[in-house]
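I've put the structures underneath this note.
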Structure 1
Amino acid sequence: MSITDVGIYTVEDLHAYREERDDMTVQLIEGELIVSPSPGITHQVVSSELFGLLARAAPAHLRVLHAPLDVRAGERTVVQPDLLVVPRTLLEGSEVEQPPVLAVEILSPSSRRTDLVRKPEVLAQFGVPHYWVIDPLHPWLRVFTLRGETYESDVVVEGQELFETTEPFPVSFRPVDLTR
């Protein structure tokens, strides 16, 4: 399969394409291949810092996992959130097939539209109750909460502002602290 092929792709097509390109992040959203460069250092710093915060705060029945790990959100949709919070009982398999409790994306220049528009639509339909997006370059956090079948995004925390939540479990941090 070539990137120039046009059409609706399957999960099998996604796996075949990934075997050809190990320097890219390749996801499948509603049959469309989404190809992005591997994340940069700032992205990984934020991911590591937030992973540690969430792992320390998560209750005993939950665990925090990090990309690359597929979330199969449908027959033609496989995404790889940067961080996931899942039930601790999830121990086997090559992909997450039930809605995570929380999915987190860390923006990269190439992922903004996907992470702010396409993934919230897909993850809401899949039933993920909490979705967070973090911008590491101008540190802010946007919180999406599932209400019915769609997300509401009524919380944006910037820079030095303290983010405190009890959902999906108590945790607090300042977006700027994730970039240090």
Structure 2
Amino acid sequence: MNNLQIRKASEEDIKSVARVYVDGWKTTYYGLVPDDYLERLSYEEAEQRWLKFLNHENEPFIYIAINDAGKVIGFASGKSIDDENFYGELYSLYLLQECRGLGTGRQLVSAIAKHFKEKGIASMMVWVMEQNKSGLGFYERMGGKEYLRRKSEFGGTVVDDVAYGWKDVSVLCMEEE
């Protein structure tokens, strides 16, 4: 696991990103959103979605984590936002189930934080589904402070989302091992 490589994704990586996204959704949100919603998720649609993200969002970027077998096992994405308190958004973080709890998520968040810092964006926030307890715990351990709440809908089920924020992304930037 120590040979994890984290690098910025290009359009060539989107197929792998789509795979992790769909597989990640199916394991993370199983039981939290309707089964038929999860069953309808497709790699092709996810691919279109992430290409659109890269081409249409405000200064979008994606970082991928690659294991020593050369397989993409996780990714995180970010973009600039115009919120009154935060200027960067950690838009998503997905890991394959077997790769959770090994520090990969932390390294991906660090890559996002460094990217923002280099761009002169000092603060960041992230939205998490409230029922996603492992997600909430992860961001709390990373020092995120609860900031806002909203409701989202997936396949007819309304869920509560919580936003966590960091006023200074420097605290998330890990030193290179």
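Here relative contact order in percent (Cα under 8 Å, 6 or more apart) was derived from just one of the structures 1, 2, and that gives 16; the source is 1. Once FRET efficiency 1/(1 + (r/R0)^6) of positions 115 and 155 (r between Cβ atoms, R0 = 25 Å, to 0.05) is evaluated on every structure in 1, 2, the highest one turns out to be 1. helix-only ellipticity at 222 nm (-39500 (n - 2.57) for each DSSP H run of 4 or more, over all residues; to 500) computed as -6000: which structure among 1, 2? Clearly, the read-out refers to 1.
When mean count of other Cβ atoms within 10 Å over residues 67-74 is calculated, the result is 15.0; to which of the structures 1, 2 does this value belong? Considering all the candidates, the number was obtained from 2.
No lab work stands behind these numbers, since they all come straight from the coordinates. None of these values were measured; they are calculated from a predicted model. Cβ atoms are built from the backbone, for glycine too; each structure is taken alone.
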